[in-house]
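**Q** What follows is a set of structures to go through.
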Structure I
Amino acid sequence: MTTAQTTTARDAAEALQEFFTRFGSGDRSGALELFGEETDFEVPGAAAVPWTGRRRTREEIGAFLDACWTLVDTEAFAVDRILADGGHAVALGSFTHRVKSTGKPFTSSFALHIEVRDGLIRGYRMHEDSHAALEAFTA
């Protein structure tokens with residue numbers, strides 16, 4: 001691996017860790033400044049789950065953050081591993097959320113893949129148990 005690739009890999013892993021730190025502390029503006037003006041952002045899942053779907057702009061990503069923070073209570077969250085290669089980083093972990101409107105919990109493993117270019121997150125793909133999320137949002 002070349003020095004440039006090592007630096008980029010470190011930057012991607014650091015960007016991912018910084019995202020978790022800012023997201024976990026509820027730092028909306030801090031989390032948003034990690035993203036490019038346009039980002040290929042997607043969380044696959046059912047339309048009934050408010051944070052799923054594609055987004056592009058920081059404003060749309062802000063709506064994603066707001067939904068995550070206001071619609072569920074996080075009961076457990078763990079990042080087990082962060083893997084980095086070039087401008088890509090992947091976090092593997094698990095969480096338990098409780099949907100405020102239904103009172104139902106859901107637990108899921110997750111894989112979050114980000115792509116970092118020019119020091120900013122330009123790609124974001126979150127994979128979770130979308131069926132469990134849908135069940136928890138269904139009254």
Structure II
Amino acid sequence: MAFYYVEPEVAGGLGKDTVLDPDVHPPTVIKLHYRIINWLGDALLESFPALIITREAANALNEAGASGFECREVEITVSDSFKEIYPERILPEFLWLCVTGTAGRSDLGIADDWRLVVSDRALKILKTFGLDNALVEDY
């Protein structure tokens with residue numbers, strides 16, 4: 001099976017309510033607050049060291065039996081500039097994507113350089129929900 005590095009769209013950053021354990025590298029996220037500044041529409045987003053995914057895309061990965069991840073609740077807020085630029089835009093429901101798998105073996109894993117690695121089948125699923133702004137290259 002083929003595997004790919006995926007560097008997702010960065011639509012914002014860690015919000016003020018994020019709780020990190022800074023004693024390890026990368027810091028362990030204990031509670032995630034993602035603040036969206038400019039979302040281009042992808043189903044998978046990041047702000048190192050955290051990833052978020054739309055519930056719809058996460059459900060599709062689960063239904064396909066994809067391995068190497070679990071989803072948790074995330075607090076999502078948007079910036080004032082986002083509200084001004086997109087006053088009518090409704091965001092999908094996002095979940096915190098916690099990658100637990102092994103890169104190159106599980107459908108989702110984290111490489112030694114901290115980049116996301118996904119299997120060909122997981123990539124196909126993610127692309128159906130929007131991955132146009134991510135950098136994808138061979139693992």
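Derivation of every value follows stated rules applied to the coordinates shown; laboratory data play no part. Being a predicted model, the structure only gives us computed values, none of them experimental. Cβ atoms are built from the backbone, for glycine too; each structure is taken alone.
**Q** Taking -0.99, -1.10 as the value of log10 I(q)/I(0) by the Debye sum over Cα atoms at q = 0.25, 0.29 Å⁻¹, for residues 11-66 alone derived from one of the structures shown (I, II), identify that structure.
**A** Numbers: I: -1.08, -1.23; II: -0.99, -1.10.
Structure of origin is II.
**Q** Comparing I, II, where is mean count of other Cβ atoms within 10 Å over residues 43-50 highest?
**A** Numbers: I: 16.0; II: 20.5.
Going through I, II one by one, mean count of other Cβ atoms within 10 Å over residues 43-50 is largest in II.
**Q** Match the computed value 15.0, 53 of Rg and Dmax of the Cα atoms in Å to one of the structures I, II, and report its label.
**A** On the way: I: 15.0, 53; II: 14.5, 45.
The read-out was computed on structure I.
**Q** Work out the source of 1.6 here, i.e. which of I, II gives that when distance in nm of label points 7 Å out along Cα→Cβ at positions 51 and 75 is computed. Please list the in-between numbers first.
**A** Numbers: I: 1.6; II: 2.4.
Label of the originating structure: I.
**Q** Once relative contact order in percent (Cα under 8 Å, 6 or more apart) is calculated for all of I, II, which comes out largest? Each step should come with its number before you reach the end.
**A** Details: I: 27; II: 33.
Once relative contact order in percent (Cα under 8 Å, 6 or more apart) is tallied for I, II, the winner is II.
**Q** If Rg/Rh (Cα atoms, Kirkwood Rh), for residues 35-114 alone is computed to be 1.02, which of I, II is the source? Let's see the in-between values first.
**A** On the way: I: 0.98; II: 1.02.
This value belongs to structure II.
**Q** Thinking of I, II, which structure, once helix-only ellipticity at 222 nm (-39500 (n - 2.57) for each DSSP H run of 4 or more, over all residues; to 500) is computed, gives back -5000? Write down the numbers at each step before the final one.
**A** On the way: I: -11000; II: -5000.
The read-out was computed on structure II.
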